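There are structures below to look over.
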Structure 1
Amino acid sequence: MNFEAVKSIYMFEMARMRRTLLQSVISPVITTSLYFIVFGTAIGSRIQSVEGVSYGAFITPGLIMLTLLTQCIGNGSIGIYFPKFTGTIYEILSAPVAMTEILLGYVGAAASKGLIIGVIILITASFFVDIRIAHPFMMVVFLVLTAVTFSLFGFIIGVWAKSFEQLNLVPMLIVPPLTFLGGSFYSINMLPPFWQAVSHFNPVLYLVSGFRWSFYEIADVNPLISLGMIGLFLVICLSVIGWMFKTGYRLRS
C-alpha cells in the first residue's frame with residue numbers, strides 16, 4: 001500500500017474544503033438553521049410531538065442525513081470528475097499508484113468532509129432543540145457507513161458523468177426528493193397503508209430510520225434491517241467501482 005499516494009490525494013482534496021469554506025461549511029449550516037426555524041418553529045408549534053419526541057428533535061436526524069448525503073455525493077463526484085475534466089486524471093492513472101489507493105484518497109476525503117459537516121450540523125441543532133443520543137456508538141456507525149457508502153456512490157457518478165449537467169443530475173434531482181419522501185420530516189406510520197408499503201422501496205428510509213433510532217430508539221424500520229441495507233448498498237457500490245476500474249470505463253478514454 002502506497003500510503004504517501006493516498007495521503008497526497010486525500011490532503012489535496014481536503015484543501016479544497018479550506019478554500020471554499022463559504023460553500024462547503026457555512027452554506028449547509030445556514031440552510032439547516034433555516035430548516036429548524038421554518039419546520040421546527042412554524043410547523044413544530046402545530047405538531048407537539050411525534051412518537052413522544054418533540055417535532056424539532058424528531059427531524060434532526062433527517063436533516064443531518066439530508067446534508068450528509070448531499071455533501072458526500074457532491075464531494076465524491078466532483079473529486080474524480082474534475083481531474084477527468086482537466087485531463088489530469090491521466091497523470092494519476094500513469095503514476096505508480098494502485099486503483100485502490102486512488103479510491104481511498106478520493107473517497108476518504110469525500111467521507112471526511114461529509115462527516116465534518118454532519119458533526120457541525122449536529123452541534124448547530126443542539127442550539128435549537130433538546131437532543132439526546134441513546135446509542136452513541138450506533139450513531140457513529142450509521143454516520144460513518146452512510147458517509148463512506150454515498151461517497152462511493154458519488155465517485156461512481158463522477159466517473160459516469162460526461163458533463164456538469166450529468167454530474168448534478170443525481171445530487172440535485174434525485175437525492176433531495178428521496179430524502180424528503182424517506183421519513184426525514186415525518187414518520188411513515190402517519191401515511192396510509194399503501195404509501196407505507198411504497199416508502200419501503202425508498203433506500204433513504206432505512207438510512208434515516210436507523211439513524212433516528214440511534215438518537216431516540218424510535219424507528220420506522222428495524223435497525224438491523226437498516227444496517228443491512230446500508231451494507232448491501234456499500235457492497236453494490238464497491239462492485240460497480242471494481243468493474244469500472246477493471247474495464248477502465250470512462251477513465252481511460
Structure 2
Amino acid sequence: MKLASIHYYPVKSTAGHDTTTAEVQPWGLAGDRRYVITDERGYVLTARERPRLLACVAELDGDRLTLTGPHAAPLPVTPAGEPGTGELSTIVMGGTPVAVTDCGDDAAAWLSELAGQPVRLKWLDDPTRRPVESAYGRPEDRVSLADGFPLLLTTAASLARLNEWVAEGALERGEEPPAPLAMRRFRPNVVVDGADAFAEDEWKRVRIGAVDFRVTKGCDRCVLTTVDPETYTKGKEPIRTLSRHRKWDGKVWFGVNLIPDTTGRITVGDSIAIL
C-alpha cells in the first residue's frame with residue numbers, strides 16, 4: 001500500500017490544497033484548519049450552512065494568510081500579535097470551548113460578502129489548547145480546528161466501491177448513472193492506494209512512511225459531502241447510498257480518524273504499514 005495523496009485545508013470549510021509532502025504535528029498536518037469562520041455570536045459556520053465558502057481559497061505563507069474568491073480582490077490577512085499575545089475570544093468546537101484570536105475587520109468584511117451574512121475569521125494561535133475528546137484520545141492528545149481528530153484517512157478502493165454502489169442504485173431507479181464522486185467531497189488529509197475496499201474499518205494502528213498513527217474511530221459523514229465542490233449545489237449523494245450500505249449506530253460512515261503517535265514528514269508515495 002502507498003500514500004496516494006495529501007490534502008490540507010487552511011481555513012475550515014473552505015477549498016483544500018493538494019501537496020506532495022507535509023509535516024505531521026501532534027494536532028494534525030502543518031497548516032491544516034488553524035482558522036475557522038464564525039457567525040457574529042461566535043458559533044462556527046461551515047459549508048454545510050453556506051456552501052459558497054468552498055469558493056474561498058486560502059493560501060498560507062508562514063502565519064500570513066491570503067484569501068482569494070470570486071467576489072473580491074485577494075485579501076492578505078495577518079493575525080494580530082504572536083501566539084498567545086492577541087485578544088482572545090471563545091468558540092465551541094465539538095462541545096469544547098476553545099480560545100481563539102480574531103483576524104480583524106477586513107477579513108470579516110471580505111468573508112461576510114462571500115458568505116452572505118456577517119461573519120468573523122478566527123485563528124487558533126496555540127494548537128495545544130484543544131484536547132481530543134476524552135472518549136477517544138489520551139490526555140495529551142490535541143487537535144486543531146478539525147471536526148474532532150487531527151487527520152482523516154480514506155482509501156481509493158473504498159471510494160471506487162462507493163461509486164459502484166451509486167451507479168447500481170441509479171440503474172435500479174431507472175436513472176442514468178451519475179459521474180463518479182470525487183474524493184474532494186470527503187475532505188481527507190491522506191488517501192491510501194492498494195488497500196481493499198473498507199479494509200480501513202478494521203485498522204487499529206497505521207504507519208505512513210516513518211510516522212505512526214492510532215486509528216480512533218470511523219468518520220460519520222454529514223451533509224457537507226452532498227455539496228458539489230465545483231458548483232456548490234447540494235444533491236442526495238453520497239448520503240443516500242451510504243445510508244443503504246454503510247449505516248449503523250444511526251450514522252453513515254466513510255473514512256477513519258487518526259491521531260499521530262509520532263511526528264515527522266510524510267510524502268506521496270510513502271509506504272503504508274498496518275501495525
Structure 3
Amino acid sequence: MPDRDARAPSAIKAEIPHAARIWNYWMGGRDNYVSDRAAGDAVAAVYPEIVTMARESRRFLVRAVGFLARECGVRQFIDIGTGLPTMQNTHEVAQGIASESRVVYVDNDPLVLVHARALLGSTTPEGTTTYVHADYHDPDRIVAEARKVVDFREPAAVMFMGVLGYEPDMAVVRAIVGRVMDATSPGSHLVMWDGTDTGAEVVEGAERLAESGGVPYVLRAPGQLARCFEGLELVEPGLVPISGWRPADGDVPPVDAYGAVGRKP
C-alpha cells in the first residue's frame with residue numbers, strides 16, 4: 001500500500017500492473033487494464049486456481065460478515081485494505097442484515113478512492129459508510145479516523161482481507177493487527193485471511209506476479225498467520241482454508257489461502 005496522493009490523477013497508471021485491478025480481473029470485474037490482465041494471466045498460467053481463490057475470498061467475507069452481524073450482533077466494521085468494490089461489499093452485507101450498521105473502509109490507493117466515492121452513496125439511510133485514506137502501516141491514524149464513526153466502547157469487527165502479504169516482515173504484520181485490536185473493546189472480532197505457501201503452484205504464481213511487474217506478495221505458512229490471532233478466541237472451525245470456513249454448500253475444495261475469525265475476550 002504505497003503512500004501516494006489519492007487526489008493526483010497521475011497516480012493512476014494504466015500501463016503498470018496494479019494489485020487491486022489484478023484482483024478485480026480475477027474476480028470477473030471490469031475495472032482493469034491490459035497490463036493488469038497480462039499480469040493476472042501470467043499467474044493463472046501456472047496457478048489457475050487463483051481465480052477460484054479470488055472468488056472464494058469474497059464468499060468468505062460474505063459469510064464472516066454475515067455471521068458477525070446476524071449471530072454476534074456486531075454493528076461496526078473496519079475493513080482495512082478494502083481494495084476495489086466488487087459484488088457484496090462489506091457494508092452491503094452488514095447493512096442488509098442490520099441497516100444501522102456502521103462501516104469504515106480503509107485504503108490508501110488513489111484508484112480505490114475514486115471508486116469509493118460512488119460506493120459510499122449506496123449506504124442505507126439508517127447506517128453509515130465512510131472511507132479513510134490511510135496506509136495500514138499507520139494503525140494509529142486508522143484508529144483515530146475510525147473513531148469519528150466507530151464507538152470503540154462497543155464491539156467492532158476489524159478486517160484484513162488478503163492484504164497483509166504486501167508487508168514482508170511478520171513482526172510488522174503482528175504489530176499492525178495488534179495495535180488496531182488493542183483499541184477495540186471485549187467482544188470485538190478480528191477477521192483475517194491471507195495467501196499461504198501451501199502448494200508449489202501458488203508459490204510459482206507469486207513469483208510470476210512479481211516478474212510481470214505486480215507488487216510482490218509474501219505467502220506465509222498457516223502457522224504464521226495463526227500468530228495474528230494470539231490472545232483471541234477462534235470461532236469454529238478455526239484457521240482453515242477460506243473455502244472451508246462455514247461453507248454454505250457443504251464440502252468445498254481447499255484453496256491456498258487461510259482465514260479465521262477470532263473474538264476478543
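Every read-out reported here was derived from the displayed coordinates using simple, explicitly stated rules and does not represent laboratory data. Not measured: the values here are computed from a predicted model. Cβ atoms are built from the backbone, for glycine too; each structure is taken alone.
From 1, 2, 3, which structure was helix-only ellipticity at 222 nm (-39500 (n - 2.57) for each DSSP H run of 4 or more, over all residues; to 500) = -11500 calculated on? This value belongs to structure 3. Between structures 1, 2, 3, the greatest calculated value of distance in nm of label points 7 Å out along Cα→Cβ at positions 64 and 104 is seen in 1.
Identify the structure, out of 1, 2, 3, from whose coordinates semi-axes √(5λ) of the Cα gyration tensor in Å was calculated to give 26, 22, 18.
Numbers: 1: 34, 19, 16; 2: 30, 24, 17; 3: 26, 22, 18.
Working through the options, I get structure 3.
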